[in-house]
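Following this line, the structures themselves.
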Structure 1
Amino acid sequence: MTAPACRARILAKLAGAFGGLAMLASCAAPAPVLPPEPQPAGPGVQLVVSPVALDDSNPGRTSVDGFTYAGGLAISDPITNRVHGLSDIRVTEDGRLLAISDLGDRFEATLSFDADHRLVGLTDGKVWPLTRPDGQPVQGKREGDAEGLAVLASGDRLVSFERDHRIWLYPADGGPPRVAPKPDNLFSENEGMEALTEYPSAGPDAYVVGSEEGESWLCHLASRCERFVNFNGPDLAFGLTAFAAFPDGSLVVVHRAFDPIQGARILVSIYGAASLKTKAPQPLARMTLQGSLTRDNIEGVALVTSPTGGTRLLLMSDDNASSTQRTLLLAFDWTPRR
């Protein structure tokens, strides 16, 4: 969400309310710096990765709020300069990272781990343009602002887009995309369907869509979308950015806030399936990334099985193609309390 869009949202909600000026300060995000035109020479990219600590002020720190840090990377590709704006991620069973970007690209690479199963590398990177139903690449920010990614049991991929608000289904066989059901909702220009996840507990064709405002919908390919749950942040500065689903219907939910004093603040919440059936769901666990902890504009989350059989979360940041931000991939392990 751009700074003008954030100001408009807060003014609409807080007109005349005490604290409006403080909220406006939270919108003063740096303007994106557009990258050079991408080079068209093939899908391969030369990735440069460097390790990042959980806390630069305390390099030995390994946990936060019950989550154990399992390694992280800062990522760039200086040759093609196309690994920017990564907005959502998934991981295949063979360890392949899938991502989409708000520059209209899809990105893939292979995850690497050390002997202690910590994330240490990303190799064999490839980038392709997302395509339209006519087979041609999407064009421009309005058509190519991809925000959410889901992978159904069939292997078909769903991608949600902002600005020109829509969900397209990309078939597993590589054919052209087609329109998939989306919520019957009026989204503002840059506050659309940020969060998207497959939702297998509700059927093989089910998926959950979330708006930056915190609303969500349960959808099926064969039917319309229905209201699901409201996922509100602790205050209006926080916007919903990403979902990932457990097989039983539990959800990982990511919120993000920004202001020039505190920088980015990230909330990662895990909601149990039973709680999602109540009027006021409460998280089983919540991790807050702020202060000296490593973070950026986190907009993507994926779930994988950790080497010990538990849950591993991967968080990806959208650098907005800005020289003041980074593309980060962070891994955290989580074990439910018994």
Structure 2
Amino acid sequence: MMPSDLRTIAMFDWLENDLLLTIDFCEPASSDASFRRYFRIKSQQGQFIVMDAPPDKENTEPFVRIAELFKSSDINVPTIFQQNRTDGFLLLEDFGSQCFLDLLDANNAESLYQSAFDSLFKLQTGSDIQGCGLPDYNEELLLRELTIFDEWFLKQLLDIEIPVSLWETLRAFLVRSALEQPVSCVHRDYHSRNLMVLSNNSPGVIDFQDAVVGPITYDLVSLLRDCYIAWPEQQVEQWVARYYRRLLEGNLINCSLTRFQRWFDLMGLQRHLKAIGIFSRLHLRDGKSNYLNDIPRTLNYVTTVCATYPELADFNNFLHSHVCPAYSILSSLLRKADGSQTVITA
């Protein structure tokens, strides 16, 4: 059933009157953590995805520009058939509805992740980071993302304060680790919900409009320490070591595996703190409370990494003495309210 709102009416007007498509069927294609919506349409001219990006909240220009950039690196991104940037609509190739997350299991993980590694390596080796026009994943952006954890998870969701000195020390530590890494083109959301399983040239890569030039471990940790699915740590370490050797042979890095693993772990910590903040914001501000279900897995990544590095001992103590107990109480209350939340075990 199509929602009868003004955006939908404008979308149909563009499709039927400007593009002269005869729409036989239309349904929501996927949910999104932003203000974008996606619809699958079937017409006599074929099956497509329509992106609805309200111009006052979203900008289609980065999507169009980065799609061209990724295609030049032989990344399989959706073809853009038609554009209406004024009204915020794009007519896209339909990659279907099966993402990695829908299909991943112990039997196919090796083959699916290998295809993801191959695609990521093409992105990291095939992009001209000097001339690509992507913004830098700089100190300002890294700090701004970490602020999301403090503002939305700690303060807004849990109503607790982190000591200023502890927070400043943690932020400086994580930013320093990120900025000392070699850089490459970074998708920035390279995980199981944004990799589509296709019969040819799999994976199809979506949701790339926030790409930057940044730390070389960022997309790898997004993939292997995914907020939506977790794997045994021994398996993750094997995948990391294998990809490390590939980067080494490709002259993209020149460091020991130990140092690369440290970069990977700390980059993941930065990303996961940001993600926890975003999940909290989606619940509190946007009413998308299903993302709360992904906090326990993500917070477990955080506590595991913090227990590994002595430099994070103070933050680890804060997590176990303040954050995890407060979240456990909140999680229990939410579970009693709707029966859907999982209590984290510290």
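For the structures shown (1, 2), distance in nm of label points 7 Å out along Cα→Cβ at positions 93 and 213 is largest in 1. Sorting 1, 2 by FRET efficiency 1/(1 + (r/R0)^6) of positions 53 and 157 (r between Cβ atoms, R0 = 25 Å, to 0.05) from high to low puts 2 first, with the largest value. Each of 1, 2 could give helix-only ellipticity at 222 nm (-39500 (n - 2.57) for each DSSP H run of 4 or more, over all residues; to 500), but the derived value -2000 comes from 1. Where is percent of Cα pairs over 24 Å apart largest, in which of 1, 2? Result for percent of Cα pairs over 24 Å apart over 1, 2: largest is 2.
Tell me which of 1, 2 gives 1.7 when you compute distance in nm of label points 7 Å out along Cα→Cβ at positions 109 and 325. Derived from 1, not from the others.
Throughout, read-outs are computed from the coordinates displayed, never taken from laboratory work. Worth saying up front: this structure is predicted, and the values here are computed from it rather than measured. Cβ atoms are built from the backbone, for glycine too; each structure is taken alone.
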